[in-house]
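Next come the structures, one after another.
Since every read-out is calculated from the coordinates, none of them should be taken as a lab result. Please read all numbers here as calculations on a predicted model, not as lab measurements. Cβ atoms are built from the backbone, for glycine too; each structure is taken alone.
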Structure I
Amino acid sequence: MSHDIYLSNKDGEVISHVRFTMGDMNAIWFYDLFDAQKYNAGVSGSGKNKTFSLPQMEKAYKNYLNDKGIYQTGNQEFFTWQQNEILKFIKNGIETAKKEDSVTIAFC
């Protein structure tokens, strides 16, 4: 099992994706960035979607920059890659929300 989290535009096109294994503590941290723990089903996402406005995406970005709750997992190369993927996910969401007013995140 894993947490597959998809970011989509208004046309339903996936514009970004992040994946966490069921034991990765950063999955919990990721849900917290978006104030979305109710979509966390433990070993995976709940399978539900939530629409996020531009201000909500910008808040997630601020949470990312200010939060010290991230866990160093795996080797340094994997950790750096994972953090870059999370940052890319958030930035893609902000850019899309600027154009379309909102984005949808599927927590699978």
Structure II
Amino acid sequence: MNWDTICREFGLVGVLAISGTVLLGFLVRAIWEQFKRELEANRLERAEYLTKLDRLTHGIEEHNARSSTFMTGVIEDHQNNSLILKEIVVTLGRINGYRDDHR
């Protein structure tokens, strides 16, 4: 069939409608393929993001555990130092002539 007989059978409007429908189908298919590619890329990106988020969360938890241990040591040192400082204050008070009741 050539274009002349097709135009006579369907008319110009029919040929334009069929051509438009075919073009619309190709356009929808191209958009669908692009959408599928974007969806697959988003899945890969999400998996990578969750992996990095898991490592970051693990690092924060490890830091908090080490920080808690460190702070326990600092509190003990400060308690020990405060006892030593109290003794130093009492000793210096005695050197300066204060009585033991002065603290």
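The table below gives the values:
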item	result
Top of I, II by Rg/Rh (Cα atoms, Kirkwood Rh), largest first	II
For helix-only ellipticity at 222 nm (-39500 (n - 2.57) for each DSSP H run of 4 or more, over all residues; to 500) computed as -14500, the structure of I, II it came from	I
Distance in nm of label points 7 Å out along Cα→Cβ at positions 37 and 93 - structure with the largest value, from I, II	II
